[in-house]
Structure P
Amino acid sequence: MEFIVVTGLSGAGKTRAMHAMEDIGFFCVDNLPAKLIPTIYDLCSQTKTEKVAVVTDIRAGEFFSDLMQVLEEMKAAHCEFRVLFLDATDRVLINRFQETRRRHPLADRYQGSLEEAVALERDMLRPLRACADYVVDTTSLTTAQLKQRMSNLFLGDASDALSIHCMSFGFKHGLPTESDLLFDVRCLPNPYYVEELRPLTGLDEPVRDYVMRWPETEGFLTRLLVLVDYMLPLYCSEGKSQLVIAIGCTGGHHRSVAIAQHLYAHLVEKGQRVSVQHRDIRK
């Protein structure tokens, strides 16, 4: 049985993630008090339910405070499960609450202050995030992209497969918080300074050809692919379930996109379970 505990910050997209998991065959239970998770686990084991996801978060109030203890007890009882943590930046979380006009579950503690409620929840969930098997930052993800991430993580034989997510980004838009490996390609020749290439992206052939033609790029890619190929079996033997590889340039339009696409194609050719996202390509 594949049993996923879905949790994370309010407004980070847990409901959308649950809907995406339902679409790929998971039996899902939303807003479950932490102490009932072992009961659902035992029941689904007895009925031989193959894929189960339970969503638990701060909405459960006092019942949620028991989650860490419950998870430790389940581990001690040799229950097999994984934890998916949904995250987003404070500003995006606040904007989402303001757009939907929903109240944050902790807002009453601060006379309705969203900023203080979000900060408190982030602090409360920090230990949970640290022990999660999967951390997905939804800050820049559309609903379709989040659905694709869920499919990439949980479709197929996820029991022993490492799910790899390649991401390009621009340093001027901030670091991706969920990255495990981060590579800075600002040292490579920049197509931005070629006038006819500036409005294009690393997905366009002229930009890709420009980035790839330099000996600096060839040297970088040779070493990058060797390093990644060497590290993947080590992560697998450690039992890691998800690996996020971030490639950054200044704006996230040209060099990082071309390099991330090249890495993605290489991993596909190697038969890895991999997805790609260009976080800042439209910014």
Structure Q
Amino acid sequence: MSLQSSIIANLASVQADMNYLAPMLERPRNYTYEPPPGVPRSNTINESHRVAIHDARPVADRVSLDANGFALVNHRSGVRDFFDDEEVRQVYYPEVERVVKQLTGAYRVHIFDHTTRRRVEGAQDRSDAPRQPVQRVHIDHTARSGPQRVRDLLPDEADELLKGRVQVINLWRPIRGPVQDSPLAVCDATTIDSNDLVPSDLVYQHRVGETYSVKYNPAHRWFYVPRMQPDEALLLKCSDTRTDVPARFTPHSAFIDPTASPDAPPRESIEVRTLVFHR
């Protein structure tokens, strides 16, 4: 369930701008690569809304993936270089699998990709380099595309796996800290309305994925972890086939923290995306 207003009122917060989807007639579409000549990289228009973003640390023991769509955990990784993809796969993937299993009680976790991000002032987001933080409210998967990832990645097992509960859960952490530049904010999933979510195309070279763009709703309640450290991790739920839990889809976005030091180092982070299976 969403946190009580009386609890939220006592939390420290910052006022910051969030970029939501502006009203549009076309289906939103974003390319992950340079599209053909004459085709825009994105057809979406964002509108900025000033929101309160609350400190999640004091309520870390009150929020959960099923109740709110996100969770904060302490975890020290053995990875020495998060920009070494092979080390991430060999060392970090098993760590993430253990964390997700422990937190969710799942019997199986399938990691299907990871993304490292390093903010570079003025740089465009490119798939062939460390990615830039996404300053746009979104959800990585939808009610349709979550199960579709199972069919895409595990085709021989998909029918059987989809008989049980399937979640898409991301684990996000700073590579260095404390994070002041472009921190990650998450929205309490119980404060969104289904009408806020707009299915959108995410176009890759060889497939078209589906994400949710998000329309502004003043009921949204936002949280972040101030000065987050590399031994902390945020888990956020991007999709859940179980329909009777309060939180199924969790909007999130990087944002500009007005309290950050002007000389704060650029954010470096890694997120790992997982398919989570329950019997």
Structure R
Amino acid sequence: MAGPDVTTAAPADIPEGNRHDFRHDLSPDAPELENYSEGEGSSGYVHSYETGSHLDGPGIRVTLFLSGCPLRCQYCHNPDTWRLKDGMRVPLERIVGRLAHFAPALRSLKGGLTLSGGEPLVQPAFSRRIFAAAKEFGLHTALDTSGFLGDRATDEYLQSVDLVLLDIKSWDPETYRRVTKQEVAPTLRFAERLAAMGKPVWLRYVLVPGLTDEPANVEGVAKFVAPMKNVEWVEVLPFHQLGAFKWKALGLDYQLADTPPASPELLARVLGQFRDAGCNAR
């Protein structure tokens, strides 16, 4: 499969690494999110990309982490993706050129491309064009999103997305505000829209002891999701401290420094709640 025409210039400007690399002020002149206008999406702000991922959709994948996020999650392990200026501005043609290099292997491994971040829907025109190129290469595509900006994902946008990895960080609105400093309603609205479309979803729920582990909170998410036939999996993701060093490096107030990981008993209880509601949970 030939795929789209690409510029063959060496894509060395795309930061390679993994989701735990720390990047800071790569584009100090980039605007704040509220002042950003991306135009037609011929370029965008990229934090890094990771090859060989098996965490972000089916098969072996390339995950591209875009910069910019409107949420401020207490447990975020990528706070260096919140601002556009912490990424590097990269032309679309360079992204597509790198994707052309990986596409044959990704097809053979039954994998594909996942856009993560940050929040890809901060840059909807740029991310849509990346997804469209990936589909021309015959790749499976996945959007990793909080859903808070789901209204930006038009029906045309979603035509190039095979799977949505959707984070519902809390059912209780007060807890959601505490976790993210935003409202949960836009995420729930996006989830309902995806269900009406029949768009495949893997729902993600980050389990943080003392924050998102209340039985009623878990039950609320489970009962909301269980009737949605498009939700193939609920993935319960135990909290970890792998991003704590980034908060310190950025001078941010990290409130979960003393929070332990979820115990096996807590993880089993939460998985049981989702399964008892009728969800495929893992």
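Rule-based calculations on the coordinates, nothing more; no lab input. What you are looking at is a predicted structure, and each value in this text was computed from that prediction instead of being measured. Cβ atoms are built from the backbone, for glycine too; each structure is taken alone.
Data for the structure
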| quantity | calculated |
| --- | --- |
| Among P, Q, R, structure where relative contact order in percent (Cα under 8 Å, 6 or more apart) as derived comes to 17 | R |
| Source structure (of P, Q, R) for helix-only ellipticity at 222 nm (-39500 (n - 2.57) for each DSSP H run of 4 or more, over all residues; to 500), computed value -13000 | P |
| With distance in nm of label points 7 Å out along Cα→Cβ at positions 76 and 268 derived as 3.5, matching label from P, Q, R | R |
